[in-house]
Structure 1
Amino acid sequence: MARKPQIVIVGAGNLGSALAVSLHQAGYTIESIVARSRGRSLKRAEKLAGEVDTVAALDFSAKMWAEVVWFTVPEAQIARAARNAADKLNWNGKLALHSSGALTSDEFDILRRRGAAVASVHPLMTFVRGSRAGLAGVPFGVEGDAPAVRVARRIVNDVGGDAYTIRKRDKAAYHAWGTFASPLFDALLATAERVAAAAGVSRMQARRRIIPILLQTLANYAALGAEAAFSGPIVRGDVDTVQRHLRVLRGVPQAHEVYIALAKAALRYLPSKKRKELTDLLRG
């Protein structure tokens with residue numbers, strides 16, 4: 001395809017919205033936004049369609065001529081969405097993409113059998129309601145049929161992303177890696193808020209006051225890597241301080257478990273003094 005292909009986006013959730021806006025800004029024509037159902041799903045699709053100069057649709061239509069159909073529905077719905085679409089479009093020559101981090105392009109086997117080239121194209125980014133992430137600079141893990149991968153790479157490049165090849169067998173580990181980077185990191189911050197409460201700091205105050213150290217930690221990690229960015233009592237081998245932490249955290253049981261798990265990971269992966277004493281303490 002020498003020109004930019006037209007695209008149908010299936011799903012107007014957080015990812016679909018960010019993708020549609022980025023594609024529109026990059027000069028792509030969005031033929032339509034397909035909603036999963038009436039009600040809120042259709043309303044979101046209509047709102048998004050207004051932002052990217054297109055129309056919302058409730059289902060697929062034989063009149064859809066777009067070369068690319070990009071499914072941004074939740075992972076558990078990808079195979080079902082493909083089955084629903086299989087007999088409603090002429091898939092010969094079309095490209096079908098989905099954006100699951102954990103599932104492979106084989107979720108689209110039914111569309112492949114109908115003549116489509118298929119690929120999974122996953123942005124390593126978090127998308128939540130109330131905040132629309134841009135795609136510039138975002139890495140995309142891509143795998144699938146060569147024609148679909150070729151076009152997907154071009155699209156990713158056009159929206160300012162960075163496409164790279166991922167093997168099918170690596171996708172579960174890849175997605176787990178991303179889960180550590182954002183959802184579980186958020187869980188760590190939520191746990192930290194509970195520890196702040198034990199120190200007499202409200203949740204709102206904790207969120208505001210922790211931002212500077214978080215930003216500096218990320219800056220250190222980006223510039224120096226995990227080992228050089230690591231600081232605190234474990235790297236110093238301060239057994240007494242770790243013991244005090246464990247004692248006070250007994251009053252916040254879940255945080256106590258998280259602290260021990262992360263401290264054990266630190267002793268395994270990061271520099272520390274008095275490693276044996278700290279290991280024995282954590283076994284407690």
Structure 2
Amino acid sequence: MNYRHQFHAGNFADVFKHTLLVILLDALNRKPAPWCYFDSHAGSGLYDLHSAEARRSGEAGNGINRLWPVRATAPAPVAQLCTTVAAFNPGLAADALPRFYPGSPLIAAAAARAEDRLVLAELQPEEAQLLRTHLRRDARTAVHARDGYELLKALTPPVERRGLALIDPPFELSTEFVHLLQAIRAVQRRWPEGVYALWYPRKDEPATRRFERELVRLKLRRVLQAEFRMAPPGAPGFHACAMTLLNPPWQSEHAIETALGFLRDTLAPQDGNYRLRWLVTE
């Protein structure tokens with residue numbers, strides 16, 4: 001696997017994914033009982049937007065850099081994401097853009113309370129070591145240099161019983177939807193009360209629709225899908241992604257709807273769009 005998130009850090013898909021992650025973790029924090037967070041493809045944790053890779057792709061320009069100037073007017077979850085990003089950019093001038101962008105493990109760590117726990121999987125040894133370095137002072141976290149799907153099958157259910165699993169593979173393989181579906185089928189049986197956030201790009205629409213039909217056939221109780229587009233269907237390049245939520249927290253769809261509307265108006269006011277729909281309801 002050759003994927004390096006450094007090229008894509010802070011892009012529209014990250015902003016979309018991490019805004020929903022903030023909403024889900026905030027919902028878990030409303031109850032005092034501790035929770036466990038699983039991250040199947042955790043990455044290195046922190047990304048330099050001034051790096052050669054990030055500059056070459058320029059993808060942060062349609063994501064966090066476009067959002068940053070209007071963060072003061074953002075709804076609470078988007079503002080909270082920006083506050084977390086700001087914490088990794090101390091001393092940032094008021095009119096400057098952030099240099100460092102945190103990945104999902106550091107965003108989850110920022111939301112976690114003292115009694116909560118994070119279990120992070122990263123298959124690439126170098127990326128896993130960087131993640132350990134970024135979290136070396138955080139006793140709540142455990143970083144595993146292993147396959148994320150295998151980790152979920154091995155370590156669920158957590159002792160806390162409450163929690164969230166973020167599954168966001170790089171989709172380098174044409175069989176990724178198959179692996180994702182197999183993992184959900186196995187892990188959800190072991191941990192039915194868990195919340196699952198499945199992120200995926202909308203590049204291959206026939207494959208995406210097959211995956212969503214198969215999810216519905218699993219006969220889960222509640223499945224909510226959020227989709228975000230920077231451009232209309234059929235436009236060239238990567239411009240659309242989705243996150244499907246299994247067992248989303250109660251009424252979280254309202255916060256998601258508000259956040260997606262703001263992101264659409266901010267990141268892609270001309271051609272952007274979003275959709276929020278229930279695939280399965282009780």
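Between 1, 2, which one scores greatest on distance in nm of label points 7 Å out along Cα→Cβ at positions 12 and 28?
Checked 1, 2; max of distance in nm of label points 7 Å out along Cα→Cβ at positions 12 and 28 sits with 2.
When distance in nm of label points 7 Å out along Cα→Cβ at positions 204 and 236 is calculated for each of the structures 1, 2, which structure yields the highest value?
Going through 1, 2 one by one, distance in nm of label points 7 Å out along Cα→Cβ at positions 204 and 236 peaks for structure 1.
Of the structures labelled 1, 2, one was used to calculate P(r) over Cα pairs in 5 Å bins from 0, in percent, giving 1, 5, 13, 17, 21, 19, 14, 7, 2, 0, 0. Name it. Mind showing how you got there, number by number?
Working: 1: 1, 5, 10, 13, 15, 12, 9, 8, 8, 7, 6, 3, 1, 0, 0; 2: 1, 5, 13, 17, 21, 19, 14, 7, 2, 0, 0.
Here the read-out was taken from 2.
Out of 1, 2, which has the highest value for distance in nm of label points 7 Å out along Cα→Cβ at positions 116 and 148? Walk me through the numbers on the way to the answer.
Values: 1: 0.7; 2: 1.8.
Max of distance in nm of label points 7 Å out along Cα→Cβ at positions 116 and 148: 2.
Among the shown structures 1, 2, from which was the value 142 of volume of the Cα convex hull per residue in Å³, for residues 108-267 alone calculated? Could you put the intermediate results ahead of the total?
Details: 1: 162; 2: 142.
Computing volume of the Cα convex hull per residue in Å³, for residues 108-267 alone on every structure in 1, 2 gives 142 only for 2.
Ranked on relative contact order in percent (Cα under 8 Å, 6 or more apart), which label among 1, 2 comes first with the largest value?
2
Could you figure out which one of 1, 2 the value -11500 for helix-only ellipticity at 222 nm (-39500 (n - 2.57) for each DSSP H run of 4 or more, over all residues; to 500) was computed from?
Going label by label, the one that fits is 2.
Each reported figure results from applying straightforward, stated rules to the coordinates on display, with no laboratory input. Since we're looking at a predicted model, the values are computed, not measured. Cβ atoms are built from the backbone, for glycine too; each structure is taken alone.
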